[in-house]
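Values quoted throughout were computed directly from the atomic coordinates according to the rules given, and no laboratory measurement underlies them. The structure presented is a predicted model; accordingly, all values stated were derived computationally and were not measured. Cβ atoms are built from the backbone, for glycine too; each structure is taken alone.
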Structure P
Amino acid sequence: MALAGKRILIIIGGGIAAYKVLELIRRLREAGAELRVVMTASAKHFVTELSVASLAGGKVFGELFSLTDESEMGHIQLSRDADLLVVAPATADLLAKMAQGLANDLASTLLLATDTKILAAPAMNLRMWLHPATQRNVTTLRNDGILFVGPEDGDMACGEYGPGRMSEPATILAAIDRALQGDTTLALPLEISAKSGGLLAGKRVVITSGPTHEPIDPVRYIANRSSGKQGHALAGAAAAAGADVILVSGPVALPDPHGVDTRHVETAAEMRAAVEAALPADIFIGAAAVADWRVAEAAKDKIKKSPKAPAFSLVENPDILAMVAQHGSMRPRLVIGFAAETSDVIAHAQAKLARKGCDLIIANDVSADVMGGDENQVTIVTEMGLETLPRLPKDEVARRLTLRFAELLQSLQAVAPLAKTRGGSDA
């Protein structure tokens, strides 16, 4: 780790995990980092200023209005002098203040006034972490360029188990080392910086989302229960990672994601045409629940009720995922499908992976409350094995999957550039 001489400002929030920061401070000092520490008023209930100051080797700051400190450096300069700001533990209250731009104490003022990278290590009760308000705040902060490490699944001080446990000092130390790679000054506005420096900057991503509606007559159709929440969340996460995103959306009751080129369709045939028109791309994600069948010939007029129920002849809809995966020179470097199953989830997903010719399948069990719900639990299925994520809000699932996709794309391109492996050009 190249931490020697790096100036790090640590902001300690008020949570039981504050005790771990003492070990983090010790490790940073051993690595040669120069530290300044700010404690919130709540943090002082969990660790003492004397303990922190002794390990950090300097004064602990805590007051927003201090005449002595203002004359020596000022609360603005305290954050501007740092190469990195680390918030640990990042409590729900601190994350909310950061997301809303509040500045009513020294810690929140420094976080708002800085032009330096911020790394947050969240720690809170699992229900606080999974609460929609906290997840909205985290999404906002990620879009603003805030970096995160954790939280992890584990035992809580409150006796519960789940996501919300602060990462261990060694994990945070490694995240600090990664965050300090390259330029740590954020250019304003932050949207430009995030767009140009994201993991998927310069990449084109095509995503399908939602159901399709296959008409029976002008007022009836065949459909499914897909809400489009997971596909739309993936589109937003990819855009936040810097990608140029085209979202082909079936009929959903959701707003178009910010910063995404959304193209609305109704039927599977229309979705296929929109996907083909959006190619070429670096990544294709087939998150839509495309209807498998359609009526061979939809009635031009409303079918009237009669004693005898009407009979319909069904034909198979186009297989969009297989079409993209077998598209020759137009095939995206990374083709990802979804498998929504109600039984034998992994077995069906593995069979789909082999049958479709895609690079990985995201499998999920929709027998419970996943379709239309706000949470999801998925398993990443590849030829190499399985990786199961915990049950999380769909926005957080999208963020974690996007990170995996970006990492995989980078590794594939490092082995063989797209132009050479797919016969494409640089145009």
Structure Q
Amino acid sequence: MLSVRSINPMNSQPLSRRRFVGAAGLVAGSMITRPLFGADAPSHKLNVALIGVWGRGLAHYEAISEENVVALCDINEARFPDALKRFPNATTYVDWRKCLDHKGLDAVVICTSDHTHAFIANWALKRDLHVYCEKPLAITVNEARAVRATWESKKGKLATQVGMQRHAQQNFNRVRELVRDGAIGELKSSYAWGNRKLPKPGYFPEEGTPPKGFNYDLWLGPSPYHPYNPAYFSGAAGANCLSWNMFWDFGAGQIGDMGSHTMDLLWNAIDAELPTSVEAKGEAMNSDVTPVECESHFEHPANDWRGPITVSWFQGGAMPRSPKPFIDLTKIGHGVMFKGTKGFLVADFDSRMIVPFGDEADLTYYKPRTAETLLPPVGVFQKQWFDACRDPSKKTACDFGYSSNMIEQMLLGLVAYRVGKKIQYDPKTGTSPDTPEANVFMGKQYREGWSIDG
């Protein structure tokens, strides 16, 4: 049996049994004393749980402090004292499954390791909770599809957002406008790349024992068992994921890391859903570790404003061909390029340039938008989500529909890489009709007792 507890590291008595004195008297557990009138009245604040209080969790402290943080969850109890200094009235949990059943909870922010994201998100949606999940939303095709199916059943009722917060940079809007408005003619293909390299030989060997209060079995969660090694947790707060996310059982490598941000810049401009075919190639297969160098190519059908296009992803040194010899794309660590009938658009997260191509590429056919018709800024990513939690008719930039399609495409690239040949893909069934051996890589085996459909 897995340990399921609610713990206060400052006191051996479970927090759920303690009582706090508020301005209005004695209240129990997660009950928070709130004003009855004005901007801070209960109707204006959400009861929020932060799942994963360190690493990416730290980046949410400021935003969630505007709401009622009623629960904190982390497998490492040593992280609670600092978190409780910021959110002293919160109940603490080491098991996210118990946290999701916290009485009166409205919304959750998920900042755990990648291999638990889809699990927590799906469980939370099934409990009618609003969900903000750090990227990637999933690490297998089947996980992405499971979360999207649950989200679709709750669409219009629950607000969701994936933490691809670079999306809030206004360059994302400008790139989309240029592509949609025909600055490079008719769109034919698009490319995204990232140059990060984190080679690993394989899973770390068993070494030492987990520190007191570090619930390693809960960290593994649904993953197949791997022995403890402190190297999995040696990263700094801002980049702790780089210690484990390249292993197949814990993450999706670069596509789940910076790849999610970079592909988002492309995805935001092309209005695609799911591809109909994918092929990939890269370095020799390692059964423990996702590839460093790899490239994937996807075919997408036409939509209401463009014809069929190809989408490509390059990582770890693999790169698309530059539109001109004097343009060195390798100077852009994480970038995108769109190819149209009259030129190219090259961009990174905060800048862009148009490269006209051909005698007719004089740009007279392109009419820039006026200031009044530019796409409006996204604003603070968490605030956009909180606003949608209070009014689900409001949209978020990276909801679970948009984001699940994007990560499903990227994960299909890893499927094709593992199979070693081009595969056809049926978006309706989530299977390859011509390559049945690919279907085994659409999902993964989970440890006994763990289900994504909880």
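The table below gives the values:
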{"quantity": "Answer label among P, Q for the case where helix-only ellipticity at 222 nm (-39500 (n - 2.57) for each DSSP H run of 4 or more, over all residues; to 500), calculated from the coordinates, equals -6500", "calculated": "Q"}
{"quantity": "Top of P, Q by percent of Cα pairs over 28 Å apart, for residues 163-370 alone, largest first", "calculated": "P"}
{"quantity": "Value 19, calculated as relative contact order in percent (Cα under 8 Å, 6 or more apart), assigned to which of P, Q", "calculated": "Q"}
{"quantity": "Comparison of P, Q by distance in nm of label points 7 Å out along Cα→Cβ at positions 291 and 363 - largest value held by", "calculated": "Q"}
{"quantity": "Entry that produces 35, 20, 14 once semi-axes √(5λ) of the Cα gyration tensor in Å, for residues 139-266 alone is calculated, selected from P, Q", "calculated": "Q"}
{"quantity": "For Cα extents along the principal axes in Å, for residues 259-394 alone computed as 54, 38, 33, the structure of P, Q it came from", "calculated": "P"}
{"quantity": "Structures P, Q, by distance in nm of label points 7 Å out along Cα→Cβ at positions 83 and 179: label with the highest value", "calculated": "Q"}
